[in-house]
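**Student:** The structures come next, written out as structure tokens.
Since every read-out is calculated from the coordinates, none of them should be taken as a lab result. As the structure is a prediction and not an experimental result, all values here were calculated from the model. Cβ atoms are built from the backbone, for glycine too; each structure is taken alone.
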Structure I
Amino acid sequence: MCPECGTDFKPSQYTFAPNKVCFCCPHCGQEYYGQDARGHPQPQSFDCVKCSERIHLDEMVLRPAADVSEEETMPPLLPWADRKGGVVGDWWRTCWMALIRPHVLGDRVLQYGAKTRALSFFSVTQLLIYGSFFAFFCVIFGLFTIAMMPGPNILFVGLLLILYLGFIFILLLIYAVIGALVTHLVLKMTGTVAKPLGHTINLLFYSSGANIATIVPCLGWYFGWLWWLVSAIIMLRVGQQVAAWRAVLAGLALPVISMVIMIVLYSGAIAMTAFQPGLTPMAGRQMPPNLAVDMMNHELGSYRARNRNELPDHAARLLMGDSVSPEHFLPRGSTQTTLDVRVGGYTLDALNAMSTDEKRAAIDLAAERLPEDVIAHRLGAFVFTYHGIDPADADANLWLAVLVDDDSTLVHLLQRDGRTRAVVPADFENHLEDQNRLRRRHGLPSLTDPRDVTHDQPMRPTSDD
């Protein structure tokens with residue numbers, strides 16, 4: 001008990017400067033010096049060398065060592081809070097403690113109390129870390145910016161970078177406060193704690209000094225956050241005087257919760273993309289219509305080169321190669337998805353996941369289901385009109401395929417000579433009439449409107465043919 005204020009206290013609860021405090025035997029006054037990291041004698045319970053009485057640290061009488069003032073008995077608890085070595089030096093020493101000696105830093109935060117300047121330390125540390133990354137990118141792209149932009153635009157870009165840095169800092173601060181709330185809640189749920197919520201916030205803010213490891217070029221992003229997490233757990237164990245398992249559980253609570261939320265959101269986004277009308281599960285790989293027509297032209301040519309100048313009995317044969325994927329038949333903007341289109345009874349997604357033999361069997365079945373007098377068949381947004389055409393000597397202007405969809409603003413035509421054309425739907429009827437005149441000249445049946453062709457109803461000759 002304190003002789004002045006009457007408050008109960010134990011010497012073991014406090015940290016002293018090593019070799020600055022005498023711990024005296026309460027029976028005979030024999031002096032012992034505190035020599036460990038906390039300025040305590042070791043061991044804490046022993047037999048007095050003078051009177052042989054059993055004594056404990058918390059029973060001993062404390063007084064400053066000879067020629068030592070009371071102020072000198074206390075160690076510099078927090079360099080950042082004490083501010084005795086300059087702002088930069090105190091900041092770096094505190095970061096170093098968070099990196100290398102988090103157990104000591106946690107103890108000193110515990111001893112220091114509430115006025116630790118934790119928020120200012122957290123703010124300075126994170127702004128320096130992320131500000132350094134912005135400075136790096138400014139140096140890398142600075143010459144390009146100066147060369148390509150006039151002066152006012154450079155200032156505007158600089159202002160945007162500063163605002164972005166502030167936004168990142170605010171998000172990080174909010175995350176840290178939420179983390180402290182979750183951490184303290186877990187600690188309270190698993191037992192008692194030594195200090196209130198504000199102390200948990202101080203501990204986590206000071207542990208952020210370990211995040212300075214993030215600044216290491218190339219590698220820092222991979223281990224800086226982990227170092228911070230480990231330091232925070234160690235400081236929680238010491239600073240809140242809890243068991244190691246409670247500190248680990250509390251420290252990991254928010255990261256685990258965050259990871260679960262991210263997985264759920266990502267899975268939900270994938271699921272929504274997969275079933276949203278107008279998008280396929282592989283929508284990110286869909287091509288613009290003009291590129292899809294060029295790709296199909298190339299693949300038909302490659303198929304002919306591999307198969308003695310013959311065209312496939314079913315366009316799904318193109319999927320047997322490595323360069324064609326289901327989404328290539330469904331260009332960007334298509335109203336169908338790879339879940340809507342079926343080949344041999346299987347969706348394009350299921351077909352693409354099959355083994356080579358299974359895929360070939362499904363495509364064989366789809367080809368067998370085409371009528372013998374088929375003129376054209378659909379696969380995805382393409383209607384293939386090459387049936388009956390000899391690609392070796394047929395007229396160069398005959399159509400091999402038409403890319404047409406319900407909401408297309410253009411109809412894309414692929415000709416036998418490899419040329420492609422895009423026409424507006426209003427003019428397509430005229431182009432279709434010209435094509436049919438050309439087909440009749442070569443003894444080929446006329447085409448009906450390709451937009452009427454479905455996967456279940458391929459185009460067949462009309463009674464007029």
Structure II
Amino acid sequence: MKEIDLSKMLRAREERKETQERYLSRCSLPLICFTLNIPGPVKTFPLAKMTFETGVERILRAIDSSSIKAFETAEKDTGYEAYFAVGSDAEKLKARMAEIEDADALGRLFDIDVLEKTGRKLSRPAPRKCLLCENSAAACSRSRAHGEEAVKAEVLRIMRSHFKHAFMKKAADSAYRALLYEADATPKPGLVDRRNRGAHSDMDICLFRKSAEALRPYFYGFAGIGAEHPFASPQELADLLRPAGLAAEAGMLNATGGVNTHKGLIFSMGLLLCSLGALFMSELDFEGVFEHCAKTAAVFFKDLQCITAENAATHGEKLYAAYGVTGIRGEAAAGFPNVRETGLPVYGRFLKNGFCRNDAAVLTLLELMASVQDTNVLSRGGEEALEFVMSNAKRLLGFPERMRLAMIEEFDDELIQKNISPGGCADLLAVTLFAHDILSF
């Protein structure tokens with residue numbers, strides 16, 4: 001999050017004035033100028049963006065679309081801005097905008113100015129009240145009656161209250177899409193895709209889609225745990241996530257007839273969605289999601305460190321005892337470094353270079369396979385299989401990107417023949433696709 005000093009805010013005010021003058025000169029029509037009332041040096045963050053977008057939607061609904069002659073929005077470090085040149089009576093427009101500002105608590109965060117075509121700014125029918133008391137907002141602002149932190153806390157409370165459930169749904173839907181996009185990406189060496197079943201006889205693409213659909217409500221629940229307990233300790237969150245994760249796993253197995261399609265992703269997505277929900281209650285920062293997630297995941301990782309060959313129960317625990325690999329628990333406790341340092345930048349680069357989402361995902365998977373010690377591979381074929389996967393993935397990375405795509409099907413056939421499935425890398429690809437999506441929240 002970028003903090004803005006006073007000089008930048010003053011400069012932004014002058015730039016807004018210049019923009020207004022440009023619209024008035026060009027259109028010679030009444031002008032609506034919309035910004036947000038957000039105290040403090042941080043003006044742009046996900047909750048503020050959602051508030052701004054809601055304000056724009058409300059303004060557009062309140063105006064006859066045929067009367068809008070020019071419309072522009074801008075996202076700057078100094079805040080969000082929107083301009084509407086409207087062929088309508090300025091006084092009537094001001095009355096409608098005042099109604100939007102007074103409609104509910106969220107509207108109190110809207111700053112909607114209406115200028116006549118001459119440039120004269122119209123006044124509200126009645127002055128706005130302070131967010132924290134019944135006095136005039138202007139008077140409290142001038143006297144600094146409540147202090148910046150108190151006003152900022154109230155602004156965030158209003159935003160959270162309005163958007164919490166919408167945000168939880170948005171986050172859950174994003175996780176659900178990530179599972180679908182990962183499953184659909186084709187070809188994926190040794191993995192279920194639209195081309196074949198990979199090195200799996202008990203599952204196919206339809207089963208993966210069915211599993212993703214079954215997990216959708218549980219994803220909403222994971223986000224809800226964080227949103228309902230934003231200040232809980234990592235141990236407290238872990239205690240809440242355990243039964244929620246087991247319930248999600250049961251839902252998955254019920255939908256798939258007992259086939260484990262997404263157990264690893266339930267763990268990863270549960271942690272990430274919980275962190276998203278918790279940080280939604282503040283000025284959400286993308287890096288902060290991984291940091292928050294790492295602290296909660298460290299509780300589960302601590303459990304792993306107590307594992308020995310004698311008490312190992314799960315596949316992951318047995319691999320930790322045998323090889324010392326920490327798997328998804330170690331990856332999450334470190335803040336998903338393979339996603340942050342490989343998955344996200346690589347996927348973003350391929351998209352920027354013109355690759356479609358499918359091909360960008362496949363090529364990103366290959367890069368992950370070249371660098372990740374995949375516990376699924378170790379479980380199926382031991383260290384020899386892991387060396388085969390990583391060395392061949394690295395070999396393919398030596399070819400031009402377009403050529404790699406043509407060669408991956410042969411690699412897919414080899415892994416199927418050897419019964420090797422890099423499911424851990426597939427999970428990290430899904431997390432990458434999810435993380436890429438939440439960057440736009």
Structure III
Amino acid sequence: MERLAPPEKVDAQVRAADRDLMQQNLLKSTSPYGKLPGVSRQLNPYPAVLPVQFVQNVQRFHEALAAALDNLVERWWKDVDANLPGRMPLEPRVEKLLRWIDEGSDKGLVRGYKGHQGNLRPDMLILADEEHAVPQFRVCEINGRFPINFLHFVASAYEALASLPWSVPLLKPATDYTKLRDSLFQLFDPSVPIHFVGQTSDFPKDSPLFGLVEQRTGMRPRLVKPSSLVLIPSGSEPTGFSLYCVWGADPDMVRHIAMRSVNDMRSVFIAHDKRILGILRQELDALVHKHGALTLAQARILEQGIVPTILPGCELLRQLLDASYADPGIKDGYILKPFRLARGCGILLGRDMSVAEWCGILESMKTADLRSCTAQYVLQPLQKVRSFNWFWDEERMVCRSKMVGAYYSVHGRFVGLGSWRTATASENVISAATKDGTIVLSAVYLNS
């Protein structure tokens with residue numbers, strides 16, 4: 001393998017040219033469609049170089065994950081013995097919606113979950129494991145609430161990376177930006193109008209996403225608030241209504257939206273929920289030996305690749321609480337995550353809490369009760385993640401850094417690595433809300 005020069009070892013003028021060219025390439029790929037998002041200023045022109053086997057391992061992991069999710073969702077309300085709703089209870093209105101979707105799927109009125117998972121973006125950590133030549137990863141959560149998950153921007157970033165002069169023939173971007181971008185258009189029917197429905201939106205009207213969709217489909221997406229929707233009686237629809245856009249109306253139409261949502265509501269409320277990681281690990285044996293959904297090898301891949309996750313109401317939680325009273329230092333090895341939130345909101349580290357606060361939260365988690373007025377969490381053991389010396393910019397040069405990565409899937413299929421959110425090693429939590437960071441893409445050696 002040819003030696004690559006670290007950025008800090010080359011002339012500052014070369015680095016400036018690299019950064020300028022990366023930004024020019026990014027602007028070139030997005031300007032025909034809209035305005036660059038502010039986050040583009042954090043894009044690092046120097047990718048993380050990975051063995052190609054790493055990408056292959058992530059793809060194998062997702063094949064197992066998708067198969068497991070398909071099986072779990074399919075039997076969520078039917079498998080009385082597994083009692084999945086009891087182990088991961090949902091709000092009554094959510095349960096009512098998902099039961100209706102399940103019944104509609106059985107009748108052929110609502111699409112099945114398999115092959116229609118929507119856009120999932122699992123987050124992964126690189127473990128501090130020096131024994132393996134290929135970096136070892138663990139998935140710490142699954143993002144399934146958002147229909148796009150910034151997929152369009154990451155595709156443009158990889159296009160900008162691919163357009164740089166690559167002096168090493170066997171080195172290439174780890175993700176095919178064309179495949180990633182095309183997967184966006186597999187999420188919806190391009191022959192009918194597209195609407196983003198929500199009280200707030202991550203997509204300003206000048207987002208390149210809107211121009212890109214308009215260029216591909218001939219129709220520009222619309223931003224619509226729920227209050228702008230109304231149901232009109234229709235004998236041809238399973239719900240008895242047709243959905244229209246008007247201003248000022250606010251009827252209950254969640255079922256009709258659920259039938260057309262890009263991200264299946266079962267992904268929004270089950271796959272996105274951080275408790276699903278604990279359910280997945282608990283169900284591995286049954287997924288292999290009872291339901292035949294996974295091979296033994298796939299179960300091992302998931303067991304090794306998913307961060308252990310302790311659920312409210314489970315026996316492991318009660319054991320941890322007893323151990324915490326006996327040894328207050330135990331809390332320092334755990335992280336508490338609100339199981340419905342995203343973007344790092346509400347995360348607590350045990351080491352930053354008093355023993356009373358820690359035990360109080362664990363006491364409130366002894367039963368899986370969504371009616372509790374306190375915040376609801378899952379517990380995960382803190383993972384020993386790898387630190388890297390990473391070149392940030394001309395001011396800070398090389399910083400000791402930690403990274404949280406992501407990959408994308410569309411309708412159950414792996415479509416490519418995303419980006420790495422990189423922050424200084426002193427950061428306790430790295431998330432989309434981390435202000436001081438740099439965005440790193442990936443490259444692979446083809447003969448690695």
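**Student:** Given a computed value of 18.0, 52 for Rg and Dmax of the Cα atoms in Å, for residues 86-133 alone, which structure among I, II, III does it belong to?
**Tutor:** Source structure: III.
**Student:** Now for a different question. When you work out distance in nm of label points 7 Å out along Cα→Cβ at positions 102 and 126 for each of the structures I, II, III, which one comes out largest?
**Tutor:** III
**Student:** Continuing with the same structure: Determine which structure produced the value -21000 for helix-only ellipticity at 222 nm (-39500 (n - 2.57) for each DSSP H run of 4 or more, over all residues; to 500), calculated from the coordinates; the candidates are I, II, III.
**Tutor:** Of the options listed, only II reproduces it.
**Student:** Further, regarding this structure: If distance in nm of label points 7 Å out along Cα→Cβ at positions 78 and 286 is calculated from each of I, II, III, which structure is the one that comes out at 1.4?
**Tutor:** Considering all the candidates, the number was obtained from III.
**Student:** Suppose Rg/Rh (Cα atoms, Kirkwood Rh) works out to 1.30; of I, II, III, which structure was it derived from?
**Tutor:** Traced to structure I.
**Student:** Determine which structure produced the value 25 for relative contact order in percent (Cα under 8 Å, 6 or more apart), calculated from the coordinates; the candidates are I, II, III.
**Tutor:** It must be structure III, since only it matches.
**Student:** In terms of Kirkwood radius over Cα pairs in Å, for residues 14-205 alone, which of structures I, II, III is highest? It would help to have the intermediate numbers written out before the result.
**Tutor:** Numbers: I: 20.6; II: 19.5; III: 20.2.
Top value of Kirkwood radius over Cα pairs in Å, for residues 14-205 alone goes to structure I.
**Student:** Here is a further query. So if we calculate FRET efficiency 1/(1 + (r/R0)^6) of positions 38 and 166 (r between Cβ atoms, R0 = 30 Å, to 0.05) for every structure here (I, II, III), which label has the highest result?
**Tutor:** The structure with the largest value is II.
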